[in-house]
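**Q** For reference, the structures are reproduced in the following blocks.
Bear in mind that the values in this text are calculations on the coordinates, not laboratory data. The shown structure was predicted, so the numbers you read here are calculated from the model rather than taken from an experiment.
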Structure I
Amino acid sequence: MNTEYERLGDEIKRALTGFKLEQRRAGERFGDIEEIFSKGTLLVRVVSDRGKLGVDIGSLDVPGEWFDLQYVMPLLNGEPVAPPYTPERQLGFLQGALPLVQRAMSAPDAAAFTERVREARAKRARERFG
């Protein structure tokens, strides 16, 4: 099976150099994988679900909540993320913007930044579903 994770997993892990692997779960049926990495209070979750790759950002300061990179990226670089939202673009973002993400997701900025991400996510949902 040629999944996006198999193709890009090593590069993603290189982008996460200095992060600690906190948790790894692998599903038996579909080959799904979930890995959670940490550095300071920043969490990065890499998910391969039925062969599709996703990267989410979280924080120990905001436990239990994950934010898809498509909502985080525009808040850091000021530009909307135009489709297609490919795994390669996620990797590029990780490679170039992890220090910005760490700063934004760390206290005292974490609460304000995560609220902006929630608002972006809700706006996108309203645009898509009314």
Structure II
Amino acid sequence: MAIKNYKLETITYHDKSICHRETLSIQLNTIDKLENDPARHAKNQSIKAASDKLGLLYINVYAPRKHQKSVRDFSWLCKLDEAKGLKPDNKYRNDKSAQLYGKKIAHVKNKNTKKQQQQFNIFIVKRKW
């Protein structure tokens, strides 16, 4: 039931009505069931595991590029992560995929930098002394 009159008396009357309370309790129960759903919990865990693996790949690709090292260090870094007990993804452990992944990282970083630059309205006045 929608309210067409927005006077304070009408809103308080509606809040105290039985229909409003029943609808509110149904809505709150539905939200609780969704938060405690085991399927949702399992899905969130799998998404977190995948993002953790991608995070390891990101570090392994980005670190050599940042320090002007060879892309071939990528597979070595993945092996090093495995020796430390971390589990990077096994699918993308060659030089070609590291290059592709590095290009994607650079593209996203450039996009973020452009967004940040567009947010600032800066102008510089050069003066000759």
Structure III
Amino acid sequence: MSILADFPLLNLQCGSTFAPEFKFFDEGDVPIDIADCIARMEIRRCVDDDEVILALDNDTNRGGIGGLDIVTNSVSVFINSKETEALRSITYHKEKLVYDLKLYSDPDTCAVVLGGHVRVTHTVTQEP
């Protein structure tokens, strides 16, 4: 499976729910059926950092914090507002993090289908 899409930048707003959906099509614009795959996504400070800031998959929902959902040819990402707020202290002086999303069609077959940077934006205007 090699369906790398170019999504170089994900924008997360501190304190807001993040819930994009990514759809996958082949070169002929035919939907690629990924319903039987397992999806895993990690966010880190940099590519070779041992610390995982956020890990998501479609096996668990991590108690409502976030997860991934696969339907036919799409992966939906869900990160709740408390989790994006927790990124405030991690990203206060560093604007971008890195991520990738992998699909496993079986335990030995994996493809990185998305990857790039995560920009966490902070609220500037304060509540009165």
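**Q** Can you tell which of I, II, III yields -15000 when helix-only ellipticity at 222 nm (-39500 (n - 2.57) for each DSSP H run of 4 or more, over all residues; to 500) is derived from it?
**A** I
**Q** Please state which of the structures I, II, III yields -0.63, -0.89, -1.03, -1.13 when log10 I(q)/I(0) by the Debye sum over Cα atoms at q = 0.18, 0.23, 0.27, 0.32 Å⁻¹, for residues 66-113 alone is computed from it. Write out the running numbers ahead of the final one.
**A** Details: I: -0.54, -0.85, -1.11, -1.37; II: -0.63, -0.89, -1.03, -1.13; III: -0.76, -0.96, -1.07, -1.21.
Only one of I, II, III returns -0.63, -0.89, -1.03, -1.13 for log10 I(q)/I(0) by the Debye sum over Cα atoms at q = 0.18, 0.23, 0.27, 0.32 Å⁻¹, for residues 66-113 alone, namely II.
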